[in-house]
Each structure stands twice: as C-alpha cells, then as structure tokens.
Structure P
Amino acid sequence: MPHSMFLKYAYLDNQMDADSLSFQVKITEKSGFSEETGIPDCMTLLPTGKSLSYARDEAELVIFSTVSDLFKKNNIVPKSIDILIIDSSMVSPTPSLSAMVVNKFIMRSNIMTFNLSGMGCSSGILSVSLAKDLLRVRRNSLAIIVSTELLNVNRYIGKDPSMLLTNCLFRTSGAAILLSSRDQDKRKAKYELQHLVRTNRAKDDQSYNCVFQDVDSEMKLWVSISKDTVKVAGDALKTNIGSICRKMRIQSRLCALLHARF
C-alpha cells in the first residue's frame, strides 16, 4: 500500500488528532518501506477493524502462505515435520498459532509444537536456539520455524509518540525456515548452524523497560518504544559479537593444533 493511502485511511478513520497524524507522516517517510509494503486488509476498513477474528485472518494469510511455499520449495510433505515453532510477539490466541498450522496442513499427532510470544525482536533468534537444542537431542528430525508479527489487534490509536512509533515500523510479513538434523540433508543444506549466542539483559531496568506494553493517559493499550532501545540493542549486540568471536577463536586455534599434530 502506498504511504499516501496508508495515511489517508488513518486520517479518514478520524480517531487521531492532527499532531499524531503529522508524527506518523514523518516517521513513515523515514522508515525505508517501499510504496508496495503490505498491511492487513482490515486496517483499510472504516472504521478500522480491530479484533481477534481479524488477527486470525491475518495470521492465516501470512503463516499459511509462508509455510506452504516452504513445503513446495523443499519438496517435503507436512507429515515429515517433527518440530514446529512459531513466534509472534504480540498475539497469543487459543487455539494457538501452531495448532492452527497443524490443523491446516494435517500434520502428525506426535509433532512437537511451540509458541513464543512477548519476546519482541529477539523472538526469531530464540526460536532458532530452541530448534537447535531440540534437534541436538532428536536426531534424524526436521524442524520448521515461522516468525511473524500480527498488526491488527496491536494498532495504536492515540496521542503518545512512543506508542505511535509501532504503527510506522511494522508491516505485514512473515518468514519460515527449515532446519534438519538428518545426515541426508547435509549436502543440500544452504547453511550449517555452528554457533549461536544469547544474552538476557532483563535484569537491567533500562533494557527491561525499553519496549513495554502499557496504557496511555486515555487507557488505550499499546506497546511503547523508548529512546533507550537503540543503545540497549547496541549493548546486547556488542556482547553477542564478543561471545561469538571468542568461540570462533577457540575453534580456529583447536583446528590449527590438530592440523599441526596430524
């Protein structure tokens, strides 16, 4: 949807004041999204549709198409999947999103399924970490990770700039990845997962509060993004880079030692 049309619907919805609209115009223009970036159909309704039913429709559109494409590209059938992990930070319905996928694709009854929510932008790497640990103990298995963020129920209609940011930073999207612990997949796999590091900074108040679900002065629920987010993310990235570099140095030294001996 073109930026102009997105902002037009926000204006016609008549639930935001001029300052809020002006702020969103400025952020949207600097966001880096193209004029063909997608948003849920329900957000083009007047008044804007905002319900769990619309969120499920959005989830089905994004997740089903993403998983279906993955099956086709890798020439595998749904019943061959042993582990399914779905992460969506802000939406955690019942039945779960993973149950929705199992039902749609008629997967096996003994498939291991997981839903991760409330973990923000780190949920993708956490899903990979979980899959890595599961595949380590479940040999000869296939795992699918689906990562998405559902926008419908989380659209903020208010005046707080820190909460308005999320209206302009996220769009309809999803990604799926297939991981394998089967020996037969080694030659055709695009990548090999060798190292993965995680840093939990929740004990630090600045990190804990940088992205926070709350209500504004008008008791409207949304997620606020503080100015500390960039610094917090930078500190975590610095720690992770240091950890991964130490692992790689140890591995390279071990290889050099083995090469010298043999």
Structure Q
Amino acid sequence: MRLGPPDLRQESENFYVSHALDDALHALLAQARLELRYKGRHDADAPAEAAIDAKADAAVRAFAARLPDIRALLDSDVLAAFHGDPAAGSVDEVLLCYPGVLAMIHHRLAHALYRLELPLLARIVAEHAHAQTGIDIHPGAQIGGGFFIDHGTGVVIGETAVIGERVRVYQAVTLGAKRFPRDASGHLEKGLARHPIVEDDVVVYAGATILGRVTIGKGAVIGGNVWITQDIPPGSHVTQAVTRSDPARPADAAASSPWPAGAHDATLSAAQALR
C-alpha cells in the first residue's frame, strides 16, 4: 500500500476503510447530538431528546451519503496542485505535504457539516486546519472543484465567498468583507452576502486583497498585493499601478523617454480596471 498504517495490506484495504469510517461516523453522531442539545439549551420550544437524536442521525447519514462527492472534489483539488506546481514530484507528495490540500480536506468536510446545519462542528473542523496550516477558510464558503492554494500561509476566505472551478490562489490572499451593516439595534447583521464571487479559471497572486460582494470575472489574473473593491471583467489582468518619474527631466522630454512606447497607457489601463 502507498499510504496508511505500515501493516495494511491490499486484501484488507476495504475492511480497514469501512472500519475507520464506522468509527468516525459514530463519533460524529455523538458530537452532532451534543451540538443540537447545545442549540436548544435556552429555547423554551427545544425539541425532545428523541427528536434531537433523530435529527442528529439524519444529519450524519446525509453527511455519509455525500462522502463520495467530497472525495471526487478532493481528487480534483489534489490534481490541480500536482499539475499547477512544477515542484510537485508526485500526487502522494501533494497529498501528504501540501498545506493547501490539508486545508481543503478539512474545508470540504466542514462545508458539508455547515450545509447540514451543524455550524459549530463545522467551525471546529475548519479551525483545526487553520491552526495547522495558517489558512483560514470559513466553512460557509462555496468552493468549486480543482481549487489550489499554493504555499497558503495567511490565506483568508470569508463565509459568503463563492469560488468557481479551477481557481488558484497564493499565500496571503484575502477574500474578505468591505463593511459590516448594522441593524436597528446597532448590532452587526448576520448572514448577508458580503464576500467576493470568484469565477472559473481565475488566478489570484500573493498578497492580493479582494473585499466586498464584487465579482472577479472568468479567467482574470489578479496580480500580487493589489487591493480590489469593485468588479473585475472576465479575462482582465490587474496589477499594481507604478508611477515612473524623473524630477530632473523636462516635461517636454517624453520623446526621449527610456520607457517603451505605451508603457504608461498599459499601467493606466490596469489601474482603470479597479475603478
């Protein structure tokens, strides 16, 4: 066997997997019951113990039924990392050593729990990954297949972010909220869509910050350390605007400029993408 306990043999692989899953699902059922009881601790209309047990059982069964789809998504994430990183020597290396893959294993499971209305368990799973990798993905974030976080340290993806297929992000990228509306009582409103939508085939380089419910169009490339708070059209290449000036050069000396023709226009067009 390529991976697993040293005494695992191929003929016992199915038994090992089924036994491990059975143990994990029974442990999850106990935790789901605890969360559902915790939710109703101050609720006068809290469901009876039997109803809580039935709801927990239904949630865990639904979670188990989603595992094949989760596995397929994780396969696509691992392959995206392997094909997207020239330093990747093998799929096994990616699976065992890449923090972005570890974060996505946790996220795919946490997101399923979040969708099944077990948000506390989901958040605990997500925070295990955060502690180990430095990658902070809220379990509510919707992330398509083939997602690759390269390097990963400092990546933050907010609760209502929506990410398409085959997206790649690098370290220190933030997909965050721009502002936090308050209700009539002055408290922050919960559940509002406040994080970016990133469409298919987008690349976001290191240190980029994208805030608010903006859309990054399909195939766009977001350069390092840019700050984005507005929509970006599909296929755009956004980089930092660079100001080039020489105080000693007369204003009418543009014809003898060492910069290539159109260099200023190219920089301006990149900046305009942010307006």
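Since every read-out is calculated from the coordinates, none of them should be taken as a lab result. Owing to the predicted nature of the structure, the values given are computational and were not obtained by experimental measurement. Cβ atoms are built from the backbone, for glycine too; each structure is taken alone.
Taking distance in nm of label points 7 Å out along Cα→Cβ at positions 52 and 68 as the criterion, the largest value within structures P, Q is that of Q.
If relative contact order in percent (Cα under 8 Å, 6 or more apart) is calculated from each of P, Q, which structure is the one that comes out at 10? Corresponding structure: Q. Computing distance in nm of label points 7 Å out along Cα→Cβ at positions 124 and 212 across structures P, Q gives 2.7 for structure P. Look at mean projected area of the Cα convex hull in nm², for residues 28-147 alone for each of P, Q: the largest one is in P.
Upon calculation of mean count of other Cβ atoms within 10 Å over residues 116-123 from the atomic coordinates, which of the structures P, Q produces 16.2? Checking each candidate, the match is P.
Of the structures labelled P, Q, which one yields 44, 26, 13 when semi-axes √(5λ) of the Cα gyration tensor in Å is computed from its coordinates? Value 44, 26, 13 for semi-axes √(5λ) of the Cα gyration tensor in Å corresponds to Q out of P, Q.
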